[in-house]
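Structures incoming, each one as structure tokens.
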Structure I
Amino acid sequence: MSPYFYNLPIEECKGKILSTVERSKVCIIKGPTGCGKSTYIPYLLSSCFPSSRIAVVEPRRIAVTSLHKTLSSAMEGVGYKMRFNKSVGKDTRTIIYTDGSFLNEIGESEFDYIIVDEVHERSVRTDIILGLLRSNIKNIKGKVILMSATVDTAKVSRYFKADVLDIPGAGHPVKIEYLPECTSDYIVESYCIIKRIALSKEDSWDGFEPENKGILVFLPGEEDINDLYGLLRKLPAIRVYKIFSALSDKEQSKIYEPCSLRKVILSTNICETSLTIPGIGYVLDSGLQKVKIYDQMSHLGIWSISKESADQRLGRCNRTGPGTCYRLYTENMYGMLPLQQSPEICRSDLSQAFLLLLSYRKNPLRFEFLDYPTRANAISALSFLLEKGCISISSIREDLRCCLNSSLVRHDGAVPDPTELSLDDIRLKITRYGRTVLRHPFDVHLSHFYQQSLGRDVGYLASILVSLVSQDSCNFLKYKNKSQKTDIEFLVCLFEGYLESEDKKQYCAKHEVGIKHMEIAKRIFSALNRKKDGDIEMIERVFSLAYQHNLCERMKDGSYKHLRGGSVVWIHPSSCFFKRKDRFIVFVDIFHTTKAYARVVGRYFKAA
């Protein structure tokens, strides 16, 4: 056995794991964070059944690369697949997928074991994977293993009629410290606590000496991480690391390297379950996370976490011994947190999910989800797909909205009106254009924009824009001395300048943009491989046409009213449109800080 797996709590359950997997078509393995599920179970199956083919599905790229590195050091034949990057050879028998990459192959590859990790996160893609596996379970050759630290085992067990195996954890004690009153600045509060830990030797308790134990800080987003990083850099006796989705494999690996100083790791919610960092004795929990919500428009904002997430974060400090968790909120606020986060499919834009299901010849109105999406979001998604030509809908009624309203499966317990249509009266089909859009590696809105651009000879400019805009966690427009008149023109100039610059680090610093995000954009752009063509006005016209569903009109107070949903949005000071007074604008989506701001604004051109 690889030394990596010595002393893991899960190792003691080897016999139970094998017997549960072998007797069940579908099983659920539930174990606390850090018990070793993600690494040990693929290793165990590969060791016991060397000829078996294993698929491991992870919700994040960073989890794929971390797991691949660990398993590759312990066994042979391990590969991975994710967007724009894969490492698979003829001898590969275990493949680690991102959920999106697995969905692209779910009907093509046969595996002896399909392991779906982090089921508790309930991303849209995970829910679709679960639904597709369930609907086709009789035809699946191998076994299905669902894994998570906090999965609602009762609901998933009923959904699959699956056996459940609980893996015990180490169970070291944790001291929880709440704030006596609410704070308006969790960055400063975090800094003060870290400084106190770093500069003074705290009292030991229960025989545990916390000196040099690492500090893990959970913050909502990359900007918060960078702000706190700037404050901490001058503190002695610590080494500060950053963890977020745009991190390169090389940067990520640094957090595991030995260090004589106390490690301080600033992370988004990635470290809740996707990564386990050894030696953590302290957790600072802001109680916040970034979440995307759809309500006529996509909104990216900062929201409170659930009790489940708070307990996951707490569990990061007692993996190898007793720990301390500082919750940067009051005990009363913890009591008011929801028990669980609502599944993503209940609060997200469903356009991509529905188009994907239709590509598998699954009617999204009939599909048996683990949790059903809202009727309003379902109607919105199908209306968008129909408007863009991605699907066709036929029924005896001409009014789509009336048709869908009356025919969506009832999940609220209400008795359907006997005059309503049955689902058999509706035919949904993906069009040839819909399949073309689905082939692009972006969400359906960006993919539609990109495909429209290819048809108008502005594919090169569109490649630049989708490479940047697809990274919705980054504001590329911060540079204050813009000479360009529109966001699109600035983004094109920013990226072309980056490609031409000799000192890319200095270029990014000058233009106030993260070099890691520009590196990702360059990688995406290179994969699209478009020849230089087109002009700015044409790409802006295509952008306007593609995003007409986000058309807004200016109000007297300078805000903009969404003409379909009625919501109010504002132009962010970093946008080229901030001082302009265009009557109409279009935009990609919304991000929240002090207000609801439009992200990447474009000029409106009347459709020809």
Structure II
Amino acid sequence: MFQRLRNPALKTKLNQLNKRINKLNDKIENEKHLDTLINVNTYDGTFWNYASSFKRKKSNIPTLKGPASIAQTNLEKANCIADSLENQFQLNELHDKDTETIVGNSVRCFLNTAPKHFNDFPPTHNNEIINCVKKLKKNKAPGYDGINNKIILNLPYQAITTLNIIINNIMKFGHFPTKWKTATIIPILKPGKDPTDPVSYRPISLLPSISKIAEHILLSRLNEHLDENNILMPEQFGFRKNLSTTHQLLRVTEFIQEGLNNKQKTGAVFLDIQKAFDRVWQDGLIYKLLNYNTPLFLVKIFHSYMTNRKFAVSVNKELSHTKTIKAGVAQGSKIGPILFALYINDMPKQHNTIISIFADDTAILARNKNHNFIQIALNRHLKALEDWFAKWKIKINAGKTEAVMFTNTRKPPPPIKINNQIIPWSQECKYLGVVLDKRLTWKPHFLYIKKKFREAARKFYPLIARNSKMPRHNKLLIYTAYLRPVLSYACPVWGYAAKSNLKILEKEQNLIIRKICLAKAYFLNRDIYYSLDYPSFKTFIKTLSTNFFHKLNNHTNEAVKNIPVYIPDLKTKRPRNILI
């Protein structure tokens, strides 16, 4: 009526009614939220589903600035991001004619002479497939075919037998089904990037679940060959059993800290490989698989697996046009990571440096009392890497590559170069999620983790705040499952830090625990932990570290075996001092 009569009195009445409606809506929502908080439990999964919803970022993709036009609708946005990703899944413009000729001839020869079918492959059986199916997670999103894991988990035995026949025929004929090679990509905004730029989105690939079962079978055959012949370089810790970022970080930290204790300097270069997984030269990978004497049925399958892969971007369930992937290993796949590890497996090493690799995160380190010796050793290794990267069409982003001279002195070190570009020396660098400062005090890392922890805690504030009606034991579960891992990540590496620095993280846990328990200001922290039967931060990281170092003693990886083993001594700073 106000729209028709434009009466100010009616406008006032309208505003009052809208206000009452909004208040009632808020009341209903709050009552619903309160009811959920009180009734969620850990037995039927409602607690974890509810808590996880707070962890996830809910953000819509805004209008995008495409190269030719503005993308406003969901379909336009999907196509805009798809065009950007299509450019991303291309080979780097790096050429080495001799290598290209050798690789091209070798791959053509293999494809022309490979048998049409193989009889010497280890077949799969129903029990192996059933074991794969049992490991599927119910709530995983489906791929392009729309078949979710709940359907596969309820397949009858006859369907498992059919799947068994299909996978055995894949190995027999060396052909991966075309329908299983199309991915649905969900774009996720990269932290700190411009949301209106289509390049700012990270692709999360959803592949058909049935294809992942086939991949699991193939991967087990490939891993068997790699393990029997000890093919993977020991310095590569990514995608391997019983190896984690903590193992690699410990290896790097021990090398640096041992140098500092012996009054030596350690120069480290942390390389940034541009679009590492997305721009793998597929023919080059096949060539390397052949050189590693990979069973021919697997080589033929992997060639089929990588050829003519496609993707479509989904924005609010609107799918883009299907695009072709011309380079790289399949994202979101089980096989892709290990294929990438094989592609960079022959990365050159030097006797005066050590190399540290986790997936594509690569660092080289040199140690000596003399700056100039370190410069020469690093530059020599970087030159060898330059040539190797160019040969295999891998591009280094020199602008994002960082270098740190770990030393207690202030004397500026001599310059190092990559691709004729000087790499500036930094005071600190983040490697595998840990900030390494030049004196290994760990304070910059703790301040970084403090900020990261508070951002994570902010998401769960409605659940763990003092006025939250959620039961205390559930609040503790949220802290234990989602927040404490942020604080304790890689603690065997930095647990020996000075007490004054460790208190930065200890205070963060204490604040959250006090909030969860509604503790008064005069309550002592030790009494709170005792009443909860919950470990203090110091106790927890010591327990984690003790277990970690105990398992380390029996490790089979050669690079891990070479990590120094010593009796902890408070007179020197070393990671194992946390065991004291």
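Laboratory data are not the source of any read-out in this text; all were calculated from the coordinates shown. Only a predicted model underlies this, so the values are computations on that prediction, with no experimental measurement involved. Cβ atoms are built from the backbone, for glycine too; each structure is taken alone.
If you work out mean count of other Cβ atoms within 10 Å over residues 121-128 for I, II, which one comes out largest? Show your work: numbers first, answer last.
Working: I: 22.6; II: 14.5.
Once mean count of other Cβ atoms within 10 Å over residues 121-128 is worked out for each structure, I has the highest.
If helix-only ellipticity at 222 nm (-39500 (n - 2.57) for each DSSP H run of 4 or more, over all residues; to 500) is computed to be -10500, which of I, II is the source?
That value comes from structure I.
Hey, percent of Cα pairs over 48 Å apart derived from one of I, II reads 14; which structure?
Value 14 for percent of Cα pairs over 48 Å apart corresponds to I out of I, II.
If distance in nm of label points 7 Å out along Cα→Cβ at positions 137 and 321 comes out at 4.5 when worked out from the coordinates, which of I, II was used?
Working: I: 4.5; II: 3.4.
So the calculation was done on I.
For FRET efficiency 1/(1 + (r/R0)^6) of positions 161 and 177 (r between Cβ atoms, R0 = 41 Å, to 0.05), which of the structures I, II scores highest?
On the way: I: 0.40; II: 1.00.
Max of FRET efficiency 1/(1 + (r/R0)^6) of positions 161 and 177 (r between Cβ atoms, R0 = 41 Å, to 0.05): II.
Compare mean count of other Cβ atoms within 10 Å over residues 129-136 across structures I, II and report the one with the greatest value. Intermediate results must be reported in sequence, preceding the final value.
Numbers: I: 18.5; II: 14.9.
Across I, II, mean count of other Cβ atoms within 10 Å over residues 129-136 peaks for I.
Comparing relative contact order in percent (Cα under 8 Å, 6 or more apart) across I, II, which is largest? Present the calculation step by step, with values, prior to reporting the outcome.
Numbers: I: 11; II: 16.
That would be structure II.
Check the numbers for volume of the Cα convex hull per residue in Å³, for residues 233-472 alone across I, II and tell me which is largest. Please report the intermediate quantities before stating the final value.
Working: I: 178; II: 195.
When volume of the Cα convex hull per residue in Å³, for residues 233-472 alone is calculated for I, II, structure II comes out on top.
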